[in-house]
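Each structure below appears as structure tokens.
Quick note: the coordinates plus some simple rules give every number you see, no bench work behind them. Everything numeric in this text was worked out from a predicted model, so none of it was measured. Cβ atoms are built from the backbone, for glycine too; each structure is taken alone.
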Structure P
Amino acid sequence: MKSTLGNNLKERSEGLCELCATNQATCAYAVSPKSNDVIENEVALCDTCVSIIEGADAGSHWQCLAGSIWNTEPSVQALSYRILYGVKDQEWASEIISSVELDETVVTWAESAYQVSALHVDSNGTPLESGDTIVLTQQLNVKGANFMAPKGTIVRKIRLVPDNAEQIEGKVNGDTIVILTKFVKKSV
């Protein structure tokens, strides 16, 4: 998302695009998924870099990222890495990526544009969402608790486990437990 170039960002970038470092910066570009509410999330860009990010042909323009990837600002590093990651099949881009050791949070930020959130599905392949009601399709031994959850148990207001599409959380007998999605059916 782009917005007008503020004075602080203009000063930080010395008026130049923080990616190509040759053209005058004309806008502030927020590196998603973050917004441009703070300067730490923004990169000062020129019209050329913006047009290429928005889909214009890059040609050899992105080879300038060999310099911007070393910028001290995490937002510039993240955007540079993200663009390079998108063309990593080209040898020059792959070499630039492997030449730099970025903080893991910057790499995660950069790669967030390429990650698809895991889809949680029940035993029948029906998509599950937080807040759904499910029914257990078999008896489950609840580890860490002294009870078995019988087949047919209804679990209301489930929560999806964000980093594991095979797990959900729900309350059974007053205890919050982790349940494998292959043992549940979404209740209509």
Structure Q
Amino acid sequence: MALFPSLPEIPHLGDTFKRFPKGLKPLLEYHDVFLREDNSEMTIGQRELIAAFVSGLNKCKFCQTAHDLASRAFGVEEELLDQLHENFETAPVDEKMRPILAYVRKLTEVPIKLVSADAQAVYDAGWSEDALYDAVAICALYNFMNRIVEGTGVIPGQEYHEPTTEDLARRRNGTYMQWAQGAGLLED
């Protein structure tokens, strides 16, 4: 049985947002600001990697799978994603990204234990406060999104497990707002 009787037995995220559209437009705008706009020191692939990593930490299969796919669309190697989800400590993560991922890992798992040394490791790797804030904002967004997805019973469909070249291109060439418009979730 579905968690929400008004949703399909196996709901897609679009089903959830179609049924519960309250707050969707600002939520998608937030996604686009932090994950798609060219306003960060991090590449889109690196930002999508953070979303995928946080989702993996939260065991949110839908978001992990969707953002693994988005990361791949923006040049992150599938093998890195697999290894990162399996064991952060031994995954061949770029040394500049490692302290950012360590920071969001701690922020997700034990936020009360963050200390200035965690931030300093990010700065020592060459990132600015703006980059760290971007990482924190993406981490917060995906802790939030993971709860919406898990709380409404959304699971990844086949299109996430066996993406086509067109699926990757669509992610590379579109924004989150465009996805919602194409899915008929937003009124013009």
Problem set entry | With FRET efficiency 1/(1 + (r/R0)^6) of positions 59 and 163 (r between Cβ atoms, R0 = 30 Å, to 0.05) derived as 0.20, matching label from P, Q | P
Exercise. Suppose you compute helix-only ellipticity at 222 nm (-39500 (n - 2.57) for each DSSP H run of 4 or more, over all residues; to 500) for every structure in P, Q: which one lands on -7000?
Worked result: P
Problem set entry | With volume of the Cα convex hull per residue in Å³ derived as 125, matching label from P, Q | Q
Seminar exercise, completed: Candidates P, Q; distance in nm of label points 7 Å out along Cα→Cβ at positions 123 and 179 computed = 3.4; producing structure is Q
Exercise. With distance in nm of label points 7 Å out along Cα→Cβ at positions 19 and 91 derived from the coordinates and found to be 3.1, which of P, Q does the value describe?
Worked result: Q
Seminar exercise, completed: The highest value of relative contact order in percent (Cα under 8 Å, 6 or more apart) among the shown structures P, Q is in Q
Exercise. Given a computed value of 2.3 for distance in nm of label points 7 Å out along Cα→Cβ at positions 11 and 171, which structure among P, Q does it belong to?
Worked result: Q
